[in-house]
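Multiple structures are listed underneath, in structure tokens.
Each value in this text was obtained by applying a stated rule to the coordinates, not by laboratory testing. Here the structure is a predicted model, which means the values were calculated and not measured. Cβ atoms are built from the backbone, for glycine too; each structure is taken alone.
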Structure P
């Protein structure tokens, strides 16, 4: 995050602790534009316009929320979708979180009932309970952080489970090359426990390699036997 640049923009010389906090810098910039908007139109603050001025200045991955004095609230996701963001809305509640599974568990929901807040968009909640999804900045190339998306997510989430499993399988070629394909003298394991699902994917990739070798040997043996039969 371009922290120093943001503090300079609002003419603030932060303390040592604040200087290391990108969130502190973002809050100062948002506050700056909120004050300006309120001064221009007292009592008629438009958070969408504030976000459209502030968010393009933020360089990095984020999923942040805010609550204003007039009762309006918002959730904002970065243009690249680096940080995950989900929400659920019904007649009684509006809830958002960085983990789909957390919302599903709390409200006993099915997978497709929880929606993803798309990159560059904001969930805007008015004081009267009305809500909208607004595009604040143009979405850019998706660069979802796998560490944030997978490592810190719950394995009970179906999509996360499949992603972890596939991640392990995709690593199998790299791992096999690293051990020079010497499976006879290699023992596979995993640390920590959350890596178990990826481990199963890795083993599946190794099994696919072994099956390929078996097929090649069977075909090769068949050709040798056919050649011998022709020679007779």
Structure Q
């Protein structure tokens, strides 16, 4: 199995959500979150890494490169991957919380994307509908954000630990995952190769999908986190 390369994300606080016209009620209210230091995968999990742990490759986009992100995996399958990965490595990898994910994606920025609000710069950091040629691409092929994380915008959506909630009313403010609630549905973040620039925003949530834990698609992958 290819090694999972992790990046140390420093502790800090940020305003989670958005009030700009591209956002919706699911990104409100804007609220401050204090995020403890944690570790996050430098890239999304690749097909090679998934194959090394699970022994098979579920991806829709096969034959291009095993360095492409694994996709076509559900939230439940991502959890099964983590169980096996932890057994193999003796580590305690997990999915990031939604707050951790957005904090890491913003990397200290305050605009729509980690590069600010300039749509013209997005192509330097993201694979999206205007430049993806209708498929995924090898990870780390674009520029990283200020934390050294690749593909936080675009390529594939990434599962987080949280359950879906229609708004942020009552959301945790300590960076932890919001796992209580009536919905079994989970949350995807980051946008994918098929999405427009608005779908790549740091605050963008999968409100158009509101996906069940068993949902999978050719633009749905994961990135691992850990506390140490």
Which of P, Q yields -4500 [helix-only ellipticity at 222 nm (-39500 (n - 2.57) for each DSSP H run of 4 or more, over all residues; to 500), calculated]: Q
Which entry (P, Q) yields the derived value 12, 30, 28, 17, 9, 3, 0 for P(r) over Cα pairs in 10 Å bins from 0, in percent, for residues 102-205 alone: P
Among P, Q, structure where distance in nm of label points 7 Å out along Cα→Cβ at positions 6 and 182 as derived comes to 3.7: Q
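Out of P, Q, which structure matches 4.9 when distance in nm of label points 7 Å out along Cα→Cβ at positions 62 and 110 is calculated?
That value comes from structure Q.
For structures P, Q, which has the highest computed value of FRET efficiency 1/(1 + (r/R0)^6) of positions 86 and 214 (r between Cβ atoms, R0 = 30 Å, to 0.05)?
Q
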At a computed 14.6 (mean count of other Cβ atoms within 10 Å over residues 134-141), which of P, Q: P
Which entry (P, Q) yields the derived value 23.8 for mean count of other Cβ atoms within 10 Å over residues 158-165: Q
Of the structures P, Q, the one that 1.20 was derived from, the read-out being Rg/Rh (Cα atoms, Kirkwood Rh): P
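I have 29 for relative contact order in percent (Cα under 8 Å, 6 or more apart), calculated from one of the structures P, Q. Which structure is it?
It must be structure Q, since only it matches.
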Per mean count of other Cβ atoms within 10 Å over residues 22-29, the highest-valued of structures P, Q: P
For mean count of other Cβ atoms within 10 Å over residues 38-45 computed as 10.6, the structure of P, Q it came from: P
